[in-house]
Every structure is written in structure tokens, then in C-alpha cells.
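Multiple structures follow.
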Structure I
Amino acid sequence: MLSRLYAKWMTDWETKLTTRDTNRIVRPLEWGFDWLEAVPAPALAQVAMSHNSSQVSPSAGACIGASMSSDLDEMIALNQQIVAESQEFFGYTSPQDFRLEERVPELFPTNVRPETLAHDAELKRRAAAGQLEPAKFLRFTSPVRSPYPENDVVNARWYPASVTKRRPNESRQAIIVMPQWNADAFSHNGLCTLFNRFGISALRLSKPYHDIRRPTEIERSDYAVSANVGRTIASCRQAVVDIRSCIDWLETQGYDQVGVLGTSLGSCYAFIAAAHDRRLRVCAFNHAATWFGDVVWTGQSTRHIRVAFEQAGLTQNQVREIFLGISPMAYMKSFASNPRRVLVVHGSYDLTFLREFSLDVLDKFSRFGVDFVSKVLPCGHYTTGETPYKYIDGWYIGSFIYQAFKKLSDRKAS
């Protein structure tokens, strides 16, 4: 009886949190082949260049015409090719313009709730009055380009650990942190300071189209995940390459043990980066799923995107196939091929990454022999950020990161 009441209370709370924002926009389906024309894999580029970005009007209904069917087949084939040529697709040339810049942090909110706007206004007031300390940010040009110059300058807030936290000759350790979709610029900063207490430096990486990288034409970070299929895939590719580029910079600074923490969409990016880069030896996935398309179709956070796909007559299975190339499941074998310590956190009442998808991740990790720890939160996706669940989540993540890096250090010392 109590468990049923708790489940209903949690589901109601989660639903309230996922429906409170009023600035989600239903945009029509666009195939977005043009977003993939510049990929380094020749076969992929040839397929993408043979198409123009086509838009399907909502009046298309459930009837898929010949042109629509052809584009669908080509997008499915393109994703299969991405998986086959993933080393080239997620490959890159290391940036040559790494630099640290100092500026006062800004919030860059993605919602228009009164309390959020008031917080943003207060931060701007304090900044104008000289009451906020400047912070350091790693900046460089992303090896993957988009039509938006502001998006192509990577931004990562730098949290260097004190050298006094390390023993002589001990490994220098750092973690790259990627928050959730539509996160503001302050999300996960508290975790970065926690890692510093362990002697672990942190780079809090802004995802493509987020905070300072967000184009002025959009209010939310919609271009990261949307009904424009090619743009969504290109955004994932850019995020993965940006993570790998951050590892390059960390190595130039003397860091020899690097990990990654990703939350929600960030966990997808982090997983694919780790599957293609063996230098990521510690991975924490805070909410995870196997298939990108399934999350888009079933999640409350992406219901406006599902509307666009339904209006174009697509099914869940087809949406899974058109996002195959950015689905963690497609790279499970590659991920498991390199030894690393892994944490997976999921919520029992998650309405964005359904519990069944997280359990599928755990099942696949077991089958592929991944060394992982599983932690379960008695809440959902959005409620993870609410009291008391955010503290439980922080404890799970913090204790895992501390122990995982300590084991790496002890192993090197022995």
C-alpha cells in the first residue's frame, strides 16, 4: 500500500517537473543530411551530400510518401554506415588554439520560470557591482564545425585541484563533467568542487548549443536534440570530439589519469567518447539508456520531438534506427574492450530514461564483462535534482569517483 502511494506521489512530482516549462517548441521533421556532409569518412560524406535537407509538413499525417520513404531508408543506411565507420566519424584533428580565459560566470538559463529569471538578474547585478569572483575557462575551436560560430568555440570551466592534495610522484588525475540537456552554466559545479577536495581536477564542459555556446535565436538548447535528425547526430559527434579534445589539453598539462562524468544526455556523449578513446579510464553515467531513439520516443522531456515524428508518420522502431549512430548500444563492444571502472546510476521512477532502458544497460554491461557498480535512486529523472535525492546522488557519484581514482593511483604506485 505504502509503496503504491509512494510510486504515485513520485510519478506525479516527476510529471509536474517535466511539464512546468512552457517554452518547448514542436518543430517539424527535417532529415538534415546537409549537417553530415563534412564528415571525414568518405562513404558517409557521399551519402549525405547526395541529399538536400528536406522538411516534412505536419499535414503529412501517417501516410509516408515515396520521397519520405526514400529519405527514411537513406537515413537508416547512413546510421548503419556511421557505426561501421565510427572511428572515422568520431575521429578528429587535435585543436591548436587551447587557451585559458578569465571571466565572471554567467547563468545562461534555458527556462523562463520567474525564480530562474530572478536568480539570473541577481547574478548579473552582483557581477556589475564587482561582487562575483572571475573563473577560468578552457576555450578552443571545436574540430567539428557548425553554422554557428558561437557554438564552435568550446567552453569548459576549469577547476584545478590544489597541488597540496597530491602526494609526491602521484598521478595527476582529472575528470571531464558533462551535465544534462538544457543545463544552465552552474549545473554540476558543486560536484567539481567536491572532486577538487579529493585532489582531482575537473573540467565542466558545456555541451554543443548550451550556455555560452547557445545561438541567440533559441531560448533552450533545442539544437542539441530535435526533430532535425542530421543536426542531432552532428551535435553528438561534436560533443564526443570536444570531450576527446579536452583529454588532449589535460595531457599537455601533465594529467595522466582521466575520467568522465555524464548526466542524462551527457551520459550518452560520455559513453560514446569512452567507446572511442581508451584514455577515459573512469566513467560515471548518471542516468543511462541503450538506444537514443527509444528515449526520444518514450521520454517526457522529449514529447514535443515525438509529436513531430508522429506527425510525419514515423514509428518508434524507425526512430530508433535513424538514431542508431548515436546510440550507446551500437558501441557496447568497443566500450567493453578496454578496462575501466564504471558507475551507473538510475532512478526507479524515471519518466525520461525509462527504468527498463537503464536495466538494459546493466544487462549489457554484465554480458560484455564490464567492471561496473550500479546504484539506484528512489526517484525519477528530474527529481534527482531535488532534496533529498540530489544529496544521495552526489554521495553515490562522489564516493565512486574517489574510490575509482584511488585504485588507479594505488595500482600505478605498486
Structure II
Amino acid sequence: MTSVLSKFGQQMSHLTGVRAIMKDIIETLQSEQSADFINLSAGNPVILPEVEQLWRECTADLLASSDYGEVVCRYGSSRGYEPLIDAIAADFNHRYGLNLTAKNILITPGSQSLYFLAANSLGGYTPDGALKQIVLPLSPDYTGYGGVSLYPEAVRAYRPTLEVNESAHRFKYRPDFSQLTITEQTGFVLFSRPCNPTGNVLTDNEVNRITSLAADVPVFIDSAYAPPFPALNFTEMSPVLTPNVVHCISLSKAGLPGERVGIAIGDVATIQVLESFQTNLCIHSSRYGQAIAARAIASGALAEIAKTVIRPHYQQKFAVIEATLDEAMPNVPWYLHQAEGSIFAWLWLQDLPTDDQAFYQALKRYGVIIVPGSPFFPGLRDDWAHKHQCFRISLTDTPERIAIAIRRLAKLTDEVYGQTTKAV
């Protein structure tokens, strides 16, 4: 049966950003040659034995408790599972000197749904027809932001400035405050810290400048990789929790991607708006994931394992990428974004003679899959060549296979630029 879709139906039935290229990646991995590929495209976290064991223990505790029936056999509050909300409030109040109550916290079915709630509550068209923009202050950023609004024209991103260390082959993005504009037409501001895909961590000063510019506007900070869990920051950072900030947490990279647990911490009025939207949309998030998360957070085990197991695992793999690039890359203008956090590396091939999509396809012939960078610039309307010269590289394979993949990438880079590489 063929249905006639509404405008929103047509929009939401099409994949955006990286998800649009995942179809090709999946088909490649399902081909007869799939066993020969090194897949550095994955956003799935590695199943670390210590992390899996933590969730097994929390599950066993839940199964043995008198709470089990109440958790899985009954509906709950749209705001979230009360023991989880209490655990988050207690942790953040103790850790950061706050005075959070249950009214400041909302549990959502993953953080992607949280941004959908925000985008369509605070962004888009007002009753009098004015467009409220969703401002991304630094591009590139999370590709999923491009698909959260029912009005794609509402998403507006700003080009960054680049700090480049040519001799070290490293670079870093900075917000361009001379261009960033936040006005009464801004519905809310949104950015990730640490950033997916680049690993960039905005400094406290940069975040405070953004929150000051947006004094009367909510600032949603996507903290899916931030401390205290999963603590995938490789540089010192603390959450910035000013009154207009909505601090957004995901437990996916803390080992629970299948349970879709997102957490919003913010002012009471904004949380109430998001809660009402969620009630109409899906009632509440899965309570099983919330119940085991409550145990892991309240005990302190999750924050501890994030620091001692999760962070070192990915940090060591980033070191492998750095060392292999430095050893194997030809004498061309290549730059790796500074290692500041997340489970990805971000590579820029300046003046690339082809584009990111063609390079991605060519690298598959070398048995390596990475992600073209162009989908990670949602809302950026500038015709900027840089968008087609970057790549996201996942840290989710073994160190040995990552090194092999990077050497193959270096060989292709040499071929594309037409220069002689170092021996590999």
C-alpha cells in the first residue's frame, strides 16, 4: 500500500546525515568480502568486560529486589524512575555543589529524543509565524542535529576559526565569536562537549561566553562523552551549569546504548515543557534501563569505572592513531584534531584533490571503512571546501587493526595527492 505522506511524514521518512551513508556501509559489510574489511565507522561502544559485568551485577540486584515488579510491570512517571532521578541529583549536588531537586531532572529515551523534544518545543515557527532558530555555535558537530527539527530551515550553524600547527600536523576548532549571533529569534543553542565527531572540547571560557550571549535563551550542552559518566574527556573539563544551561547526558557510551537512557538537567520551566512533550509522545522512557542505571550511579561504580576503564581504553587507541599517522602519512597537508575526548578521531586532508565521498569509496578498495565528514556540518549554509576534506575515524576496533587501517589510509592519501609516502 502506498500512502500519501504529509510534509512532516516525507521529511521524517528520509534519513539524514551519517544515517544516509550507513546504508552503503551496511551493504558493504554484508558483502562476500565483509570479513576483509576493517570497519572504523562504528559509533557503537566497545563491549568492555568490566563495564558489562557492572550492568550484569546491577541487573542481578534488580531481579532479586522487591522493586522488580514495580519497575517492569507498571507504568511510571513521565519524568522518570524516581530512584534514578534521586541518584543523579545526589551525585551532581555532591560532585558540583548544586542544589538540584527532582523538578530539575528529566529522563528521556536516549539523548537524540531529548533534542527532538527541544527542537520542536523551542525551535521552529511561533504562532505568529516567526521562525525560532536552533543555533549550533561551532560546526562541525553531531550529525543527528540535522534531523531533529520538523523545520530543517530552523537549524543554523556557524563556521569556526581554525588553529593550525603545521609542523605537528594538528589543529583545533574554535568558535568564531565575531560571527556568532544569538538574538530574540533564537529558540535555543545546542552543541556537544566533547564533540562528536571531532573530539573538540570547548573551554570553560568559551562556554561561558556562549551562555552569556544567550542570557535569555536555553543552552543545551550535549554531554554524551563528558564527565562524570562516561568521562570520555582526554583533557580536564567540568560541566558548565549556569542557570540557562540544560545539561544533557547519555548513558550509551557508558555501556547502555541498547537501553536508550538520556538525562536532562536544567531549570524547572524548561524541564516541564520537555516533560509535557514527552508525555504526549511516548509516556516515559524504559524503566528497566533506568533501574539498573540508578544502582550504578548511586553506588558510585559508574563514575569510577568511567575514569579507570572506559576513558583509558579509548585514549590508548587514540594514541595509536596519532603515532601511526605521524609515522606513515606522506608529506601532504594533513591535520589531526587535538585529542580532547570522545570515541573518534577527526582527520582533515587540506586541499584534498578529490572529495570526502570519493575518498571514502576509494578507501573501501583498500579494505577500510571510515565516515566521510560532510554530513557533520548540519545547518552550515556556507559553501566551504573544508566540509569535503574531513573524515571521522572510530576508535572501536583493536589497536593492531586500527594501525593497519591507518597505514592503508596513508597509502591511499599518497596515491590521491600523487606523492611518495614513507615506507609502511
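What follows is calculated from the coordinates using simple rules that are stated; it is not laboratory data. Owing to the predicted nature of the structure, the values given are computational and were not obtained by experimental measurement. Cβ atoms are built from the backbone, for glycine too; each structure is taken alone.
Quick rundown of the values:
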read-out: For -13000 (helix-only ellipticity at 222 nm (-39500 (n - 2.57) for each DSSP H run of 4 or more, over all residues; to 500), calculated) the corresponding structure among I, II; value: I
read-out: At a computed 18 (relative contact order in percent (Cα under 8 Å, 6 or more apart)), which of I, II; value: I
read-out: Entry that produces 27.8 once mean count of other Cβ atoms within 10 Å over residues 262-269 is calculated, selected from I, II; value: I
read-out: Identity of the structure behind 0.10 (criterion: FRET efficiency 1/(1 + (r/R0)^6) of positions 6 and 358 (r between Cβ atoms, R0 = 25 Å, to 0.05), calculated), options I, II; value: II
read-out: Identity of the structure behind 22.6 (criterion: mean count of other Cβ atoms within 10 Å over residues 110-117, calculated), options I, II; value: II
read-out: Structure with the greatest value (metric distance in nm of label points 7 Å out along Cα→Cβ at positions 238 and 326, set I, II); value: II
read-out: Given 65 for percent of Cα pairs over 24 Å apart, for residues 30-181 alone, calculated: source structure among I, II; value: II
read-out: Computed 27, 60, 13, 0 for P(r) over Cα pairs in 20 Å bins from 0, in percent - originating structure among I, II; value: I
read-out: Winner on mean count of other Cβ atoms within 10 Å over residues 198-205 once structures I, II are ranked, highest first; value: I
